[in-house]
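Colleague: In what follows, structures are represented as structure tokens.
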Structure I
Amino acid sequence: MAETMAIDLEIADIMGQVGALVLGGGRGTRLHPLTALRAKPAVPLLGRYRLVDIPLSQCIHSGVKRIMVLTQFNSASLHRHIQNSYHFDTFSKGYVEILAAEQTIESGDWYQGTADAIRKQLRHVREMRVKYYLILSGDQLYSMDYRTLMRTHLRSKADITVAALPVSRNDASHLGILKVSSRGRIRSFAEKPKAPAVLEQLAMPATFFSRRGIDARGRDCLASMGVYLFKARVLEEILESRAEWNDFGKHIIPYSLKTHRVFAHLFDGYWEDIGTVRSYYEVHMRMVGPNPPLDLFKPGGIIYTHPRYLPGSRFQDVQIKDSIISEGCRITRASIVNSLIGIRSIIRTGAAIHRSIVMGADFLESEADDGSVPMGIGSGSSISGAIVDKNARIGKNVVIKGSQRLADCDREGYAVRDGIVIVLKNAVIPDGTRIE
């Protein structure tokens, strides 16, 4: 008991010795075309945020204020967003810094994996002068207090701690699965196991979860969340001595099990890896439903983002059901059902939006009178099963209807992925167009 109390008191101070490294990912090909003009962490989320705002906000709430974001593809908009959003006062010693891939005397290569990205930036990372490194992903949606992760790390006297989530065997086949001892030490790791015999060996007994106050609900596997806490000297030594270990999930975690104390931290909240267009779409559809999996109104858990000075959204004779409407919108005599409407959206008379994501616009625009297609959704247009990217101009009486009957394709102004129609950023869709 005394040791537990000492650890709890220590955590408040020790979080100031944690440096967070947010991995910006690769090309984001599975999220294309949403990543055609932006890095994956810069993809808009829930109408007014960016994906990167999730880990950055949770770091701030957890007392971690020295943060570096590593990226190499389309980083300009991400850099701009972070520069405009995250400002710490002079005395907090806090910052969020972008580390884009760069050519050096030692290396001119692209990052070869998640761990290699940190290896290539190690001289900058060391300037954080911290005792612990918190490794995070820039494309996940969840809510975690990283102080609980640190508590597990200290109690276990771990060198490396891996956040782990209970999952079913059906979900285990596309995740990294851990086998854990009764004390929480990770004994084995398998990347995306599919063979029933392997899954049987990795399965955890129900008592493992019940003793930790978790209702397994048929979930008997533990999946890595891609969230890691390292002692700083341990990570630096591994990266410098094992040049061939380029990835955390494939190399560093499984290969360190015999040489270091590697423990699991159990997490039983909502977690989603937003790696594909389908997962991106489904996350938004769940968030506009009657029981959203993530509470955006939780005190102390607000998501930070770029502060904007926009007028309140204006509705004139609008029907809205189970939807989220962001600020700065102008919507006139339209119908919006099970949809998310982003900032500065303009939706005109007679338009109908159903089970869709309208990202909105990067700037306000006055109504044009030159015959061109104006910003927003035109009069009489019907949109369902679609994602409308930023600054799109959809004309009058346009029909866009996503369905599983549509084959994946790339066309002028739009694309189809897994039955979802994506209207591209800055695209112009002429009056009367039909995509169905």
Structure II
Amino acid sequence: MAILIIVVFVLGYAAIALEHPLKIDKAASALVTGMVCWAIYVFSLNGGGHDIIHTIEHGANGEGGLYHHMFDIANILFFLMGAMTIVELVDAHEGFAVITDRIKTKNITKLLWIICILTFFFSAALDNLTTTIVMVSLLRKLIKDQKTRWVFVGMVVVAANAGGAWSPIGDVTTTMLWIKGQLPDVPNIIIDLILPSLVALLVPLAILSFTFKGEVERPLKQENADHYLNPTTSGERVSVFILGLSGLIFVPFFKTVTHLPPFMGMMLSLGIIWTITEIMHKGKSKSEKQPLSVIGVLQKIDVASVLFFLGILMAVAALQEFGHLRTAALALDSAFGGDIFSINIVIGLLSSIVDNVPLVAAAQGMYDIVPTGEFAANGHFWELLAYCAGTGGSALIIGSAAGVAAMGLEKIDFMWYLKKISWLAIIGYLAGAATYYLMHL
């Protein structure tokens, strides 16, 4: 059974990667993979003398189980749905024109640098997932050609993951290390990781700048007659844009103050914005109000992407329950003789294949926080782990939440990303890791 679950995961992963040749939506492949992996796990319990129901719910050691994983997965799914709804609501009010109207350049290289630098710092202030959703929406307003936009979106994924790695609220793995005490000193995290993270973006950005030339063509605004009869006012656009951005920025502050899961802050923001927009449009007719309401924009949410998340995260959770991820972590420790640089480099690359959250969780369980040395609080091992787990996921488009969101929103082909972006992301990742190494020789 232990081997069978790996086979199923690999086959499911291949089906996701070959979505276009197979003509099977990746969400379907992910759902089948996730649910079959858990079915295999259940069958494995029959021969192990376990109380099956208790083990499914609470895990073999009482510290995991389906309920625990579903809570973590639900956090991500509801967070994603809330962020997507807020972004779609801002888009419905043409709120992104506040930014796009100020970006005048059509030079493809200048635009790429502007978008990537904005993404890098937005990701640290918001988080890499939310920032990616926002930036993809912006790029749809700025670039007409799909393949050109895909290159920009691919670099947005690289920039968002790099920007999230050096901030305790920018990436979920850095947040885990911050909250659980491995990296308690926030200024120290920023000082030690911002330069390697910036290098991880600037190196691929510089390489791409030499080959990516020309000008972009902006899409024509597709506006129906209702837009001209009942357009959103300038005040409404600015107000909803500010509300949406403030609502997204509010989420990490809410989490820090209350220690509640991030999705609750996102849902609170959504509820507040929903209420304000309802009041804002209360004097309009139903037909006028519908496309500008949350009820209206919910129809635009990409449910298939949410289901893809569910399937792939369930599959990874099943691997974790089997103990495969911890076995891999122990094997790494043995193979590299405890060398923290090599171990973290490999963990980062592995995080592009399986979710970085359980990998970091496994590392947290493997190593104790000691008073001094590389494994002390704010030690080099934990800092490098935050960098590698945060940026390594850019190597594959399904290696990070930002990448999966981009893939779902823009329908980016897995193999296209592998050919066009992965090698750039890996070069940047290794350059950033080398920068950290040189900083702390």
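No lab work stands behind these numbers, since they all come straight from the coordinates. Only a predicted model underlies this, so the values are computations on that prediction, with no experimental measurement involved. Cβ atoms are built from the backbone, for glycine too; each structure is taken alone.
Colleague: If distance in nm of label points 7 Å out along Cα→Cβ at positions 40 and 216 is computed to be 4.2, which of I, II is the source?
Modeller: Considering all the candidates, the number was obtained from II.
Colleague: Comparing I, II, where is volume of the Cα convex hull per residue in Å³ highest?
Modeller: Of structures I, II, the maximum of volume of the Cα convex hull per residue in Å³ occurs in I.
Colleague: Related question: Which of I, II yields 28.8 for mean count of other Cβ atoms within 10 Å over residues 128-135, as computed?
Modeller: Comparing all candidates, it corresponds to II.
Colleague: To test your reading of the models, identify which of I, II gives -6000 for helix-only ellipticity at 222 nm (-39500 (n - 2.57) for each DSSP H run of 4 or more, over all residues; to 500) when calculated. Can you show the working numbers first?
Modeller: Numbers: I: -6000; II: -23500.
That value comes from structure I.
Colleague: Quick check: 25 is what I get for relative contact order in percent (Cα under 8 Å, 6 or more apart), calculated from one of I, II. Which structure matches?
Modeller: Computing relative contact order in percent (Cα under 8 Å, 6 or more apart) on every structure in I, II gives 25 only for II.
Colleague: Continuing with the same structure: Of the structures labelled I, II, which one yields 0.60 when FRET efficiency 1/(1 + (r/R0)^6) of positions 88 and 256 (r between Cβ atoms, R0 = 35 Å, to 0.05) is computed from its coordinates? Write out the running numbers ahead of the final one.
Modeller: Values: I: 0.60; II: 0.85.
Computing FRET efficiency 1/(1 + (r/R0)^6) of positions 88 and 256 (r between Cβ atoms, R0 = 35 Å, to 0.05) on every structure in I, II gives 0.60 only for I.
Colleague: Tell me which of I, II gives 5.8 when you compute distance in nm of label points 7 Å out along Cα→Cβ at positions 112 and 312.
Modeller: Working through the options, I get structure I.
Colleague: Moving to a separate point now. Which one of I, II has Cα extents along the principal axes in Å, for residues 144-399 alone, as calculated from the coordinates, equal to 70, 47, 37?
Modeller: Here the read-out was taken from II.
Colleague: Between I, II, which one scores greatest on mean count of other Cβ atoms within 10 Å over residues 16-23?
Modeller: I
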